[in-house]
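Derivation of every value follows stated rules applied to the coordinates shown; laboratory data play no part. The structure presented is a predicted model; accordingly, all values stated were derived computationally and were not measured. Cβ atoms are built from the backbone, for glycine too; each structure is taken alone.
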Structure P
Amino acid sequence: MPRPPIAIMWFRNDLRLTDNPALDAAVTWAQENDGVVLPVYILDDVMENQLGGATRWWLEKSLTELEMAIATLGDQPAPQTPGKILHLFRQNAKQTLSKLCHDHDVAAIFWNRCYDPQSVKRDTALKNHCRDTLNLLCDSFNSHLLFEPWEVKTGAGTSFKVFSPFWRACLKMPPPRQPKPAPKNMPLSGITPDDAMALSDLDLSPVPVNWAGGLAERFTPGEKSARQKLHDFIDDRLVDYADLRDRPDHLVTSELSPHLRFGEISPREIWHALTHHAEAEPGHGKTASKFLSELGWREFAHHVLFHADDLRHTPLQAQFAHFPWRDDKADLKAWQRGQTGYPIVDAGMRELWHTGYMHNRVRMIVGSLLVKHLLQHWHHGLEWFDDTLVDACPAADPFSWQWIGGSGADAAPYFRIFNPVLQGEKFDSNGDYVRRWVPELRELPNTHIHKPWEAPALILHGAGVKLGHTYPEPIVDLKGGRDRAMNAYRDMKAASTGDDTQ
């Protein structure tokens with residue numbers, strides 16, 4: 001009796017069953033061709049280079065959750081050792097897929113698209129190889145975005161460089177299609193490829209220091225958790241989102257970003273859930289629109305990533321190639337450890353280390369201090385965030401750091417330099433956020449919680465604060481740091497102008 005033909009479902013940044021178009025295609029193909037599905041995940045060099053310590057931790061948990069969900073869909077018992085149903089590989093994607101096709105009756109391969117240049121290059125070559133050399137059906141789909149990056153164009157037919165017209169263009173397009181439910185069942189192949197690995201063999205535990213205890217306290221990876229978080233956000237926090245989203249001392253943000261990063265929830269599902277809620281609760285329309293525009297920023301980051309030559313390494317504004325950055329390892333280390341002497345900055349950096357997450361307003365504040373007051377290259381911030389954020393992704397991280405540094409798309413003017421004291425007083429007015437993450441300042445009154453160096457000696461003594469010992473003096477003078485940054489900006493402009501006249 002001939003063996004049934006196989007459709008490979010290649011999971012990447014789409015670790016879910018609901019509204020997964022490649023999975024739908026694989027299951028439909030198997031049903032129409034009396035075939036079966038072989039689900040795989042390949043940790044090749046392209047994928048691994050996009051992972052840091054926190055995202056490796058998340059991936060390990062998410063793959064476990066996905067395999068258990070696939071087992072249920074395939075009417076299989078949950079595997080005792082992860083990697084028995086969702087087959088895991090750690091090698092070159094082309095070699096892996098070619099060997100699977102050679103060893104088994106593979107007739108079709110399906111995946112969802114990635115948009116960074118390395119993935120696009122790999123996938124284009126792979127698709128040609130599968131179709132032309134292996135003579136397979138091979139198809140890819142949009143699972144990660146509301147709109148494809150090449151679909152949204154300016155009137156001149158080019159890509160967008162500014163967010164507001166980009167988002168207006170998106171809103172004029174036909175709305176994203178309705179999300180599809182998970183397949184009711186999946187005919188699994190039942191085969192175990194020779195070189196498939198156990199999940200533990202992927203070695204995804206954070207190295208060299210395992211700090212993941214705090215990550216687990218804050219987050220539960222997986223599709224089930226993602227959908228629950230969406231529902232909780234809509235039910236409990238959306239009403240306050242537009243007014244309080246910049247306040248790190250209030251929990252009003254969705255914290256869906258790591259789930260979106262790994263594709264545990266579809267942006268289409270979020271779009272339609274918010275849209276339907278706004279229709280049912282007209283009074284929530286403003287705040288729902290504000291949240292959707294933040295989803296639009298995620299779209300814009302991927303739009304820029306797709307059209308840029310090298311968003312991670314090359315400034316989008318060429319003149320910043322001449323910027324006179326400083327290289328001060330002591331300053332960088334103090335920033336990473338939350339020991340800058342600026343409470344709102346230190347609170348953010350400590351929250352990041354402990355939980356793998358940081359409030360978006362605080363990300364802008366800590367980023368501004370690093371690249372402007374301290375004149376550290378934004379690459380340093382990008383590398384640290386890539387390693388410590390659970391939502392670090394190839395689009396949002398370099399896009400955001402270029403924005404902070406003034407060199408990116410729709411970037412804030414370089415002279416927009418956040419004052420961490422004023423930002424703290426405005427967005428953490430009672431000091432609750434600082435007191436949570438910088439407990440050595442807990443007893444300071446509100447008037448001095450964001451500028452302890454201005455507190456009288458008696459108040460510092462009464463609060464148990466000894467500057468330079470229990471809490472550091474400010475690492476940089478704010479006015480002096482701002483003046484130095486503006487001088488560096490002028491030097492850059494002069495250098496780039498000089499190059500243009502040569």
Structure Q
Amino acid sequence: MRRTLFSLLLKDRDLLGWEAFCVHFAATGRDLARETGNRRLATASVGRTTFDRWSSGTWSGRPRGEAAQILERMLGHSVEELFNLAPEASEPTTPLESVAARIGARWPTSTVLLPAGGPAGLWEISGQQRLDGTSAAIHLLPVIRRDGEASVHGLDPDGLRDLERFLRPARRGFLVGVEDSRDDVNVYVRDAAGARRPTLPGSPDTGPMSIPSAYLLDDLSYGIVWALTQRDDGLLSDDQALHAEQNLLDTYLSMPRSAPSQLLVDLSTVGSSWMGSAFCARHIQQELTDASEVPIFWTREQTGEEAACWLFFRHKLEYLRALERFHSATAQTVRVFCLPEAVVARSEKYERILLLLAIALMERCGIRVRVVPKTEYSEMDGVALVPGQRAVVANWVRAPGGALWAARSTSSRGDLRSYATVFADAQGADVLVGEDPASRLRSLADYLGLDWRWLTARCHALGEYGVAGLVRPRSRLLTVEALDETLLFLGKVG
């Protein structure tokens with residue numbers, strides 16, 4: 001029996017499950033909403049009964065309105081084509097083209113383009129609210145896995161010359177190993193920069209003809225590549241502007257309050273985020289210089305896209321280390337996140353992993369993290385509260401009125417009481433259960449819908465090799481040191 005093109009495309013893209021389909025449908029709707037300004041696209045959804053009717057393979061109706069727009073963007077065909085019978089024969093695709101399609105189907109923020117079906121092409125990565133998107137050169141290679149390595153095999157002299165030409169340019173590029181077994185296809189990723197360098201004695205890296213199996217492309221490794229490449233390329237594009245605007249930070253640090261407009265500087269979204277984050281870190285440290293009580297902190301990040309800055313911005317790691325002076329055998333700083341269930345539900349798995357990694361970094365640094373699910377606290381200020389003394393407000397995530405940041409310091413009794421009340425409520429509403437970091441992070445994984453055993457095993461494997469071989473930052477403003485340490489930490493506590 002011939003079936004609709006829609007049902008066949010769902011099968012090809014591993015989207016026959018309602019839950020998996022809804023993740024991609026919602027992500028596509030958010031992208032279209034940003035492009036068109038139609039907010040209804042961002043909240044459009046498909047019920048299970050409707051999905052079952054659509055995917056039956058014989059339904060002859062037509063979705064309408066926002067649902068039709070989203071399906072057409074998501075699957076690349078008009079609704080008339082999607083819900084008509086599929087052609088009896090389709091154009092054959094090469095194994096490499098099939099892998100490219102699988103990557104795009106699993107992660108809606110990725111598109112792999114292979115001109116003429118060849119091994120070399122372009123990997124386009126799109127952001128959401130805090131990331132602008134970027135692209136990288138990509139070269140697919142056949143590999144076989146043995147002894148913890150995915151080794152390239154079956155390349156003829158022409159294929160080797162093609163690989164050498166691909167590796168020569170000093171651009172962002174990735175080698176992608178494709179292991180085709182009878183049961184499944186596994187994909188491994190390696191930063192091309194590492195493959196250009198000769199292998200050092202004692203290095204776990206065995207040269208350009210292999211990829212560590214720890215660099216398997218899954219939600220953990222994809223999330224890291226997705227978040228780091230966009231930040232890296234955004235900061236590199238703003239390098240001159242950020243250098244020229246350093247005096248802007250010094251000027252505003254001398255003011256009692258500030259909220260400069262993003263229109264003051266010509267920066268990308270990533271560059272603006274870095275500048276806002278850098279200022280707020282310096283502002284808080286400056287205002288806490290004479291603090292005699294241990295401060296407690298409220299953090300505004302709610303998604304993996306926002307929270308990944310903790311894993312990569314160099315000044316974030318320096319900031320956390322500077323605040324370690326408040327830690328002692330009898331005292332511990334507390335940092336609160338507001339993570340409403342609805343926001344978590346809209347986030348894809350790789351973003352939820354980034355969120356957990358950022359929180360794990362803080363627990364590794366000796367910070368007691370609390371997670372509050374209450375939606376009413378979504379717009380709570382980012383604040384460092386010194387009980388009874390001072391509240392240091394520092395907003396750069398979703399700063400009001402299109403500002404780079406909004407910062408001030410207050411000793412008003414009314415303000416201090418208000419903030420203290422919220423922090424007290426947060427302690428009672430905390431969803432992280434446990435007296436030690438391992439217990440709390442395990443409960444966080446449950447709250448985020450993540451498989452704790454799988455995640456910690458993958459963190460251990462990836463941490464042993466280090467992230468730089470997977471994707472290496474090029475901007476001096478970024479580092480993978482914090483992430484490497486966090487991966488190893490999670491690998492141990494798991």
Ranked by distance in nm of label points 7 Å out along Cα→Cβ at positions 55 and 471, which of P, Q sits at the highest value? P
Going by mean count of other Cβ atoms within 10 Å over residues 127-134, which of structures P, Q comes out largest? Q
Origin of the derived value 2.5 (distance in nm of label points 7 Å out along Cα→Cβ at positions 191 and 351; candidates P, Q): Q
Which structure, out of P, Q, was FRET efficiency 1/(1 + (r/R0)^6) of positions 279 and 367 (r between Cβ atoms, R0 = 41 Å, to 0.05) derived from, given a value of 1.00? Q
So if we calculate relative contact order in percent (Cα under 8 Å, 6 or more apart) for every structure here (P, Q), which label has the highest result? P
Identify which of structures P, Q gives the largest calculated value of distance in nm of label points 7 Å out along Cα→Cβ at positions 327 and 383. Q
